[in-house]
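What follows draws every value from the coordinates through simple rules; no lab data is involved. Note that the coordinates shown come from a computational prediction; the quantities given were computed from them, not determined experimentally. Cβ atoms are built from the backbone, for glycine too; each structure is taken alone.
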Structure 1
Amino acid sequence: MVKLTVDGKAVEVPKGSYVIDAANAADVTIPTLCYLELHKDMSGDNASCRICCVEVAGRKNLAPACATPVAEGMEIKTDTDRVFKSRKIMLELLLSDHAQDCLTCAKAGTCSLQNLCYDNDVKESGFAGRMNSFPVDESNEFYVRDMNKCVNCRRCANACQSYQCTDAIDFASRGFTSHVAVPFEEAVKESTCVSCGNCVSVCPVGALKPKSKYRTWEVAKTRTTCSYCGVGCSMDLLVKEGKVVGVEPADGAANNGLLCVKGKYGYNFINHPDRLKKPLIRKDGELVEASWEEAYSLIVDKVTKTKAEFGGDALAGLTSARVTNEENYLFQKLVRAGFGTNNVDHCARL
């Protein structure tokens, strides 16, 4: 363990930790943009935004908290005038080449850049200069890329490379024109992108946004478990006017804030008019809606009679890969112990 102080608070953190870990241990909040606590192993020592810079006793320059390793006896200050001034300058530099369309941006309200500017009393940039004008890429079926709003935080590229392992995007050009791109500056549709949407989920601004149209304050979040396979990923359904309009990954034990393309964008079936919402029972040759109690009673009756007349092997069970492993286990146990047969299978091919 390493002993140090953060704003006068003594803390101990494991060797190899960073200053931002020590700040968290001391309950001191350090603003970040490129760094993401949930995915800090993805962020690495990126330190591209410099928003989290702090003062370290004995050092001339400010140090990025997300990329500075702790040392024994280190004294850290996060709330000095020098730190606040540096943070404001960094924000103004980011704003100097950022689209100022917050009134119509879908990210308004949850934009990290917007929130940081508000918290640090930054209303405009004092740095005048030319603006980049990258074409907006709408080729992907699920999301839009607008590099004119990008803050070069590297979150999207890190997620694609470290978590999805697709390497579909990375930075192109240098200096002022540096931006995220696919190989040969082609459209996303022509790249190796698998539309997992994790880049969209980690983007702190409006550079990557889903094509579903909603504003953050218009939706209610409902925590649930993805039903596309048995992994059990946690996610939040975004509901607007009684309809699911989007999905955000949640920090569940199975997925740690990530989703695949099915979980992230495969939700339209929920609102489909042909979706079954109640059990159907055939009466007089017609399928009619029934209560769950009535449906279960019919199932028990049919299974009991069939087993009594023809034996357990006259029955079989087929379940789905779109339920959890635990539910599939219980189903096969029902078939083997209750039905008295080993005729059980499930489709694990999505």
Structure 2
Amino acid sequence: MVTAIIVNYFSAEITARAALSIIADAPTAQVFVVDNSNDLHEEQRLSTLLPPSVEYIVTDENLGFGSACNMAFSQAKHEWIFLLNPDAYVLSGCIAAMVAFLESNPKAAAVAPRVFWDAEQNWLLPPAQLPTPANELFMTMGMHWPRLGKYLSNRFRRWALCCNLSTTPTAQQMLSGGNMMLRRSAVEAVGGLFDPDFFMYYEDADLCYRFKKAGFSLYLLSKAHAVHEWCSSSHKEHLSHPSRQRYFNKHFKGHQLRCWQIKLEQSKLPQHLPFSSDLGECCIPFDYSIPDDMQQQWLLELSPHPLFVPALYHYGNGDKCRISDHLWQRLGPGQYWARLSSSSTKSDQYFHWEIKHTR
């Protein structure tokens, strides 16, 4: 038996869709929706959309993602706890596959599905990467030294695709709190679900770090599928940056590599971005012509970071590549990079553009 937790914040329609996807996939699941909106209209809308079987909790204020999940977790009846973002939904067989995996792997604290960006399942989202002083230092160095940056970028691509395309479960250092099946007893063994000091962001990194320190394992299960309609959220930097600082201060305060990374980040060394074709400011999706020797099969990566860590992945073929209109609408203002590669060629094609509009 499963307890599912979804946190809503002014997203009634898609929150209801997420809840209904769980009920369709696991009819006996206990489903909580915690509404952080503190808005009467939103409360009434959700009450109308959610089926009576959903346990609907309305908070008096925006508690943040972690504390809202904790509230529902304290009322959970079952050993298996599934966390799902409101802008995500599970596909058929997802929940049963994750439960079966955890039941047969007692040292596993959590498992996550393969996650797609789109309903058509053409775009893969990358696995989560645990923030550590070493990872942070190498990424900062990679922005200053091109050869290292290219090595790190290619290494991440190989790893991300290997995890997503593997036919067997792959061990992970971190799983995203947006789609994660947890073993309740493991959560209790590491001091509880989310640290309430994290209002939003990095609470899942903190939990996964506690799991790893306690000797538990984490896995990505590629045969379980979900869709997460991720939207670029650069406007939430004011929330993510303090949480990032809190995470590193909690687990790595005074760590030598962390100190070096901060010094390098603050240095005046020039950054060396990969050479790429500048498409300028783009307000609508563009068609990009594929070179003749790449047309049999190509891989398109899309990222808000020039080293493509993380990135979205799409395999295709033919003489054009294009981001569809409905996916383009999820890209908020900011800089974006794309990389086109093929097993038939040794060199990759890079291009970048800027979006200035607001949704």
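Listing for the model above:
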| read-out | value |
| --- | --- |
| Read-out P(r) over Cα pairs in 10 Å bins from 0, in percent, for residues 191-270 alone, computed value 18, 54, 26, 1, structure in 1, 2 | 1 |
| Structure with the greatest value (metric distance in nm of label points 7 Å out along Cα→Cβ at positions 7 and 327, set 1, 2) | 1 |
| Test item: FRET efficiency 1/(1 + (r/R0)^6) of positions 95 and 183 (r between Cβ atoms, R0 = 35 Å, to 0.05) calculated as 0.70, pick one of 1, 2 | 1 |
| Computed 0.15 for FRET efficiency 1/(1 + (r/R0)^6) of positions 263 and 295 (r between Cβ atoms, R0 = 35 Å, to 0.05) - originating structure among 1, 2 | 2 |
| Source structure (of 1, 2) for Kirkwood radius over Cα pairs in Å, computed value 24.0 | 1 |
| Label whose coordinates, when distance in nm of label points 7 Å out along Cα→Cβ at positions 55 and 207 is calculated, return 1.6 (choices 1, 2) | 2 |
| Label whose coordinates, when helix-only ellipticity at 222 nm (-39500 (n - 2.57) for each DSSP H run of 4 or more, over all residues; to 500) is calculated, return -6000 (choices 1, 2) | 1 |
| Given 3.2 for distance in nm of label points 7 Å out along Cα→Cβ at positions 39 and 71, calculated: source structure among 1, 2 | 1 |
| Origin of the derived value 11 (relative contact order in percent (Cα under 8 Å, 6 or more apart); candidates 1, 2) | 1 |
| With FRET efficiency 1/(1 + (r/R0)^6) of positions 119 and 167 (r between Cβ atoms, R0 = 25 Å, to 0.05) derived as 0.60, matching label from 1, 2 | 2 |
| Structure with the greatest value (metric Rg/Rh (Cα atoms, Kirkwood Rh), for residues 23-198 alone, set 1, 2) | 2 |
| Structure (1, 2) behind the derived value 4.6 of distance in nm of label points 7 Å out along Cα→Cβ at positions 175 and 319 | 2 |
